[in-house]
Structure I
Amino acid sequence: MIENRKTPTVKEMLDQLREGKIELPPLSFRFLDAQAGEGGDRRFDAIVEASWQRKTAKFAVECKALSTPKAFQGGLNMLKTSPLPKGTFPMLFVPFLSEQQLQELEREEISGIDLCGNGVVFVPGKFAVSRSGGKNRFPSSAPIKNIYRKNSSMVGRAFLVCAGYETVQEIRAEVNQRSLLVNRWDKKPMSLSTVSKALKTLEADLVVTREPTIRVLQPDKLLEKLNENYEPPTVRQRIRLKLPEESGTVLELLSKQSQELDVPLAASGTSSVTRYAVMQRGDLLSVYCPRADLLIEGLPESQSARFPNLEIVETEDETVYFDARQEGGFWWASPVQVYLELMTGDKRDQETAEQVRSLIIKDIEVERQ
C-alpha cells in the first residue's frame, strides 16, 4: 500500500497495481500488460486479474486520482455505459472509497478498490469480497476554506434564489446585487476568484453542474450542507429597547431611521419567520444592523428595557443580510436565513424550519422546470 498522504496521480496509482501493492484480502491482484481497449470503444486504464484459491477473474479498470463525489460518479458512469473488453468485469480504482460509495458500488454491481484497504469485488459464481473501515489517508489537497460557511456560502445561497446562470460573472453579479451591505454600506464586493473557487467545490460535491449551463443539481443537498456548516453571526453588541407606542410602530420608526441615515438593517431570521411559515412569535422584533449607535440616536427615548419590543444586533456578517426581502421601507430576512436560524433552535423551531425548507425547495424546483 502506498504510504504517502499526498494525493497520488493516476500513474502512481497504476504503478501500485503493477507492483502488486494493492491488497484486498483474501484476493490478490495481478497487473496484465494487455491492450485495455481491446473489444471496447475506449481504452481503459488497466486490465487486472483477481484471484482467490484457484478462481480468477479479469477486470477492466477505470482509475481516478480523486475521490470526490464528481470523480466517483464520473468513473461509475463510464463503467456502466462503456463496452468492456471481452471476458472482463468493470472495476473502479480511486484513492479512497467511503462507506456510502462502497454501498453504491454494490447496488450497481460494479467492483471497486482503493489505496486505503477498502473495496468490494465480486464475480457471480466465483467470489465476493467486501472490506471497509480503512481511514482516508488522502484527504483533499484543496484549500481548507469551507464554502458552505460565512461569506463564501453566499455563492451557494445564490443557487437557492436562481436555479441557473450562464456565466461565473453572472453569479458574481447576483451575489453582489443581493448583498445588502455591498449596496448600502462599505463592504467590498465579492471577487470573481472567490466565486470561482466556491463554484469548483459545489461542482465537485455534485451540488452544481456546468453542463449545459451552470445550474443547481441537488438543492436539497445544498440546503443540508448550508445547515450543517452554519455559524451564527459574530455579534459586537445586543441592545434591547422599549419604544413608546405613541411614537408609531417599531417598523415605521426603524424604516424611517434606516432611510434618513442610510444605515442598512434587516430583521433576524427568527423575527421574519411569519413571512414564510405559520408560527406565533413574541412582540420582540430583532434586527441586524452594522452600526447600532447610529440607529439608536434618532429613535424615541426608551421608556424601559424591562419589557423590550426591539432588539438591535450589531454585526457586519454579510450572510444575515444576504437576499433580504424588502417590504415598503423595511427588510426581512431571506427564506434561507430563516431556515438556518430556526434549525439552531428547539424542537418547535426545527419543526417550523421544515415548512420553510419545503417552500425553498418547491420554489427552486418550479424554476428548474
Structure II
Amino acid sequence: MGKRFLVTGGAGFIGSAVARMIIGHSPDHVLVVDKLTYAANPDSLAPVAHDARYGFVQADVADMSRMREVIADFRPDVIMHLAAESHVDRSIDGPGEFVRTNITGTYSLLEAALAWWRERDSAARERFRFHHVSTDEVFGSLGDGGSFTEETRYDPSSPYAASKAAADHLVAAWGRTYGLPVVISNCSNNYGPCQFPEKLIPLTILNALEGKPVRVYGTGRNVRDWLYVDDHARALLTIAGRGRPGESYNVGARCERENIDVVRAICRLVDELAPDAGAGPREALIEFVADRPGHDFRYAIDPSKVMRDLDWRPEESFDSGLRKTVRWYLDNRIWWERIRSGVYRGERLGERPASAAAGTPA
C-alpha cells in the first residue's frame, strides 16, 4: 500500500517537487499541508492534484491544535517538514514572521507529532520518521577554502539563518529528550522549476527575458553551491526512508559558482533560447548594486556522508540543470506571469537599515 507522507510547505518550491516525485515515482500517499502564503503556488501541484493518493490541507504549522487534528486524521509514516519562511532579504525587512513560522511552527509540529507518535503501537513507532529540512546557511560563511560538514559549528548571519538554526536545535532536542525518531538535512542553494522569482536564478531569468535591469549584489564574487531541486527531492526521500534517527545529512552537488558567473550564464542562455535581435546581449542589463547586510561570502557543502551512507548521487550538472531551468521558465509563462503581475514584481528587498533594527519593521 506504500507509505504515508505528510509534507508541510508542500505548495512551495522544494515541497512541491517532493510531492510530485512521491506521486510520480512511488506507490506512496502524500498529504500536503500549506498555509498558502505569498511564495506558495498551488499550480506547482497541478500535475498530481487529481491523483487518488494525493491530498491537500490549508493550515498553519504554528497552529498546534490544527496540526494535531491533521496528523491524527492522516496517520503519517513520515512527516517531512519543509514549511518555512526562506528568503534572506525578506528576513532583513521583517524578521518577526520568520521567528513565528520557522521556530514556533517547528515547535508546534514537533509537539503534535510527539503526541501522536506516543500513542502508536511499537511497529508504527519504529516505522515513523520526522524529517526536518534545513539549510547550509545555519553554518554561516566560509572563506576561500573548506566545506560545511555535519560537524560544522552553527554560526548564522541573517534572521532567516538564525531562525532555521533554532529550528534545527529544537528538532535535535526532541529526538534526544523525548526519543522522537528525527532526521535533519541541510542543503545547499536549490534551483529549478517552480521557484518563486525573488531568488537569484529565477529573478535573473525573468529580468533578462523582459529586458529589465539584472542587479547583482556587491562585486558578484560571493559563492554559492548549487543543487538542482529534483536531485534534492530524491535525496530527501532517501533520507526519510533510510536515514538513521538522530543523524543529520548535508546535501549538495559540489557545484560552486560565483554569483556573477551564474548571472552571466543565465544571460547567455536567455540569448540562445529566447533571442531578441532588438534587445542585444542580455549581459548588458547587469548592474552592480550595494551589497545586502550580512551577506555571507561563500557556502559549500560536503555531501560525503549522504553519498557514502545512503548511496545518493546528484544526476544534474550545474550546466544541464541551469539549461533545464531556463527552458522551464520560458515554457511556463502562465505560472510566473501571475506572480509578476501582483504578488512580486521583482523589486529589491532586504534594504532595511541597521539603525531601524530595533524599531518597527519596514
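Quick notes
- Identity of the structure behind 153 (criterion: volume of the Cα convex hull per residue in Å³, for residues 18-193 alone, calculated), options I, II: I
- Among I, II, structure where Cα Rg over 2.2 N^0.38 Å as derived comes to 1.31: I
- Source structure (of I, II) for relative contact order in percent (Cα under 8 Å, 6 or more apart), computed value 18: II
- Distance in nm of label points 7 Å out along Cα→Cβ at positions 58 and 250 derived as 4.0 - corresponding label from I, II: II
- Among I, II, which structure scores highest (criterion: mean count of other Cβ atoms within 10 Å over residues 130-137): II
- Comparison of I, II - label where mean count of other Cβ atoms within 10 Å over residues 146-153 is highest: I
- Which of I, II yields 18.6 [mean count of other Cβ atoms within 10 Å over residues 178-185, calculated]: I
Where a number appears in this text, it was derived from the coordinates with a stated rule and is not lab data. Note that the structure is predicted; figures quoted are calculated from it, not measured. Cβ atoms are built from the backbone, for glycine too; each structure is taken alone.
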